[in-house]
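These are the structures, in structure tokens.
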Structure P
């Protein structure tokens with residue numbers, strides 16, 4: 001990471017700490033750690049279970065330069081702009097004492113320490129043992145997501161790269177779809193295509209949902225990747241994303257198996273046109289997330305699909321995490337800002353008959369949004 005980018009991010013972290021009353025911030029591997037340090041989580045971080053691995057953290061305060069503390073097993077191909085990286089000795093008998101010695105340099109007694117929202121319990125216990133007089137709070141979604149909500153140039157460039165990977169993965173998967181495949185088959189294929197296209201992997205487990213032609217009307221659309229067979233008359237909804245250098249996509253289109261049911265086709269054309277209409281309204285400072293949700297609802301209602309439209313699920317901010325704040329729904333009523341990134345993912349679900357969804361990653365601009373994903377809105381039909 002370039003020094004200018006590093007200094008900008010450190011300044012934003014410290015400003016957020018001050019706003020939320022945190023005097024010291026302790027992060028474990030994850031999106032906020034990556035944002036602050038430029039260092040990605042090792043692939044074996046959650047499975048190693050090495051003695052003392054819980055000391056791994058980045059520590060920063062207003063008056064002390066950041067320090068990274070690493071378990072020796074994570075001291076592999078370390079790339080970070082943080083100059084002070086401490087690697088615990090592999091023979092260290094008391095990892096808690098080692099972490100406490102580093103933390104003591106920040107004069108933590110009696111201070112407020114914010115920690116990662118998903119900090120390991122063992123890590124928190126070590127911190128509490130080191131500073132029993134400290135007050136601890138969670139550096140949660142409001143504190144950290146809002147700090148990261150406006151993307152810088154470098155982030156948007158990476159978001160474009162991962163969006164392009166996603167477009168390619170969808171196109172290659174559709175080429176290989178056939179009648180008789182199962183949802184599970186398609187899910188496996190799309191995750192394979194993500195890696196072939198250069199992605200580091202899926203940003204979440206790819207979700208394939210088929211509805212229609214006598215399918216179970218009681219099945220919920222969150223039940224995905226089953227052994228249901230793709231037969232004519234079925235709609236297949238894609239909900240998947242890729243991850244690349246820590247940045248995520250979240251994306252969707254719908255595919256029709258055999259001749260599309262007219263009502264399903266009309267529903268799909270309603271939401272794809274909705275994305276194109278609403279995207280133009282994503283002007284920095286001119287509309288709120290709730291306003292965006294209401295505008296899409298009104299568009300869908302004008303086309304006659306009010307009853308089966310899923311209002312609560314229009315979208316969310318996205319970046320180093322798939323789901324970031326703010327969400328495109330009430331009660332998020334602060335105007336959106338230029339260079340925020342959102343998903344637009346309208347969905348219409350008529351249980352047992354069809355389920356269609358369309359999802360794009362969109363960057364807010366001063367004169368309207370622009371999509372980073374460019375897959376066609378034209379219906380795809382598998383025969």
Structure Q
């Protein structure tokens with residue numbers, strides 16, 4: 001029997017993407033540790049493999065260029081696509097991803113802080129800032145991966161010698177791509193794997209004409225990923241409400257008193273977990289140190305101290321919490337006992353009064369009546 005060559009119904013009803021191919025130019029060459037690249041290899045919803053191997057319906061063909069993940073590990077072969085994109089020779093739209101803090105190259109007289117590859121004309125290293133200047137205006141979308149790239153992160157803390165900053169600080173918070181998109185920030189130290197790939201997937205669908213403009217908050221974070229706080233998704237939040245706080249690590253109770261900033265931090269890790277829904281700082285007993293926030297790390301140090309706001313709120317809630325905890329204990333004790341009518345025996349004590357069944361009526365004796373007939377029970 002000949003095999004059918006007709007496309008599946010689902011494939012026939014899919015709209016063709018506006019573009020056939022999209023490149024992702026991902027530079028992990030800012031001031032950082034490549035941790036966001038490594039973290040993203042753990043993504044499953046979707047995975048990098050799903051994106052680049054065409055396993056997701058509706059996506060154009062995706063080419064990923066990342067020095068850490070590339071077979072060539074750099075070199076002329078790897079650099080060719082970067083030069084082509086910078087000079088407008090790339091016959092497809094591209095998404096530019098920057099990982100690591102952006103150093104200030106204008107505060108010194110010689111040398112450079114961060115660079116990738118050499119200029120074919122001069123032989124001099126091309127700084128990260130030069131790559132951003134050349135590529136960002138030509139990109140379909142520009143993404144900052146991880147807190148170092150989004151807001152500066154660890155390298156941008158007080159006293160740093162590089163004057164480094166986040167990508168939106170460098171390009172400008174009002175900057176827009178040629179398609180009208182601002183910088184898209186996906187913070188995290190490192191970035192949560194699925195948050196990163198899901199954001200890329202959204203932008204790829206947008207490039208294909210299959211999704212509206214990505215919704216971002218004032219800090220340029222995807223709203224559906226960073227619209228809630230760690231506390232709002234935390235399994236320990238019920239302990240906070242009852243003023244039942246941990247005093248040492250290893251406790252299942254609320255961690256606010258030992259340094260957790262969860263109530264004021266925008267992050268979905270307590271809901272999403274880390275790998276395949278498992279893990280995430282408070283989920284496994286770690287405090288939230290606010291690594292997704294623009295003020296990280298300076299505004300949240302020292303990390304192990306109780307947050308000032310946590311001290312106030314935990315004190316205020318302690319009176320209410322103790323009362324609620326006591327009342328709930330009483331109620332819990334009550335509802336842990338079965339109703340008294342659940343028992344064996346011939347007596348029904350549920351409060352129901354049966355009319356068609358129940359205790360059998362008394363029967364008349366079998367002695368004969370004067371007329372010789374047997375009595376008839378009318379019970």
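Nothing in this text is a laboratory measurement; each read-out follows from the coordinates by a stated rule. Since the model is a prediction, treat every value here as computed from it, not as a measurement. Cβ atoms are built from the backbone, for glycine too; each structure is taken alone.
A few comments on the model shown:
- Source structure (of P, Q) for mean count of other Cβ atoms within 10 Å over residues 113-120, computed value 16.5: Q
- Origin of the derived value -0.27, -0.71 (log10 I(q)/I(0) by the Debye sum over Cα atoms at q = 0.06, 0.10 Å⁻¹; candidates P, Q): P
- Test item: distance in nm of label points 7 Å out along Cα→Cβ at positions 209 and 313 calculated as 4.7, pick one of P, Q: Q
- If you line up P, Q by distance in nm of label points 7 Å out along Cα→Cβ at positions 33 and 345, the top spot, with the largest value, goes to Q.
- Value -9500, calculated as helix-only ellipticity at 222 nm (-39500 (n - 2.57) for each DSSP H run of 4 or more, over all residues; to 500), assigned to which of P, Q: P
- Entry that produces 1.3 once distance in nm of label points 7 Å out along Cα→Cβ at positions 97 and 193 is calculated, selected from P, Q: Q
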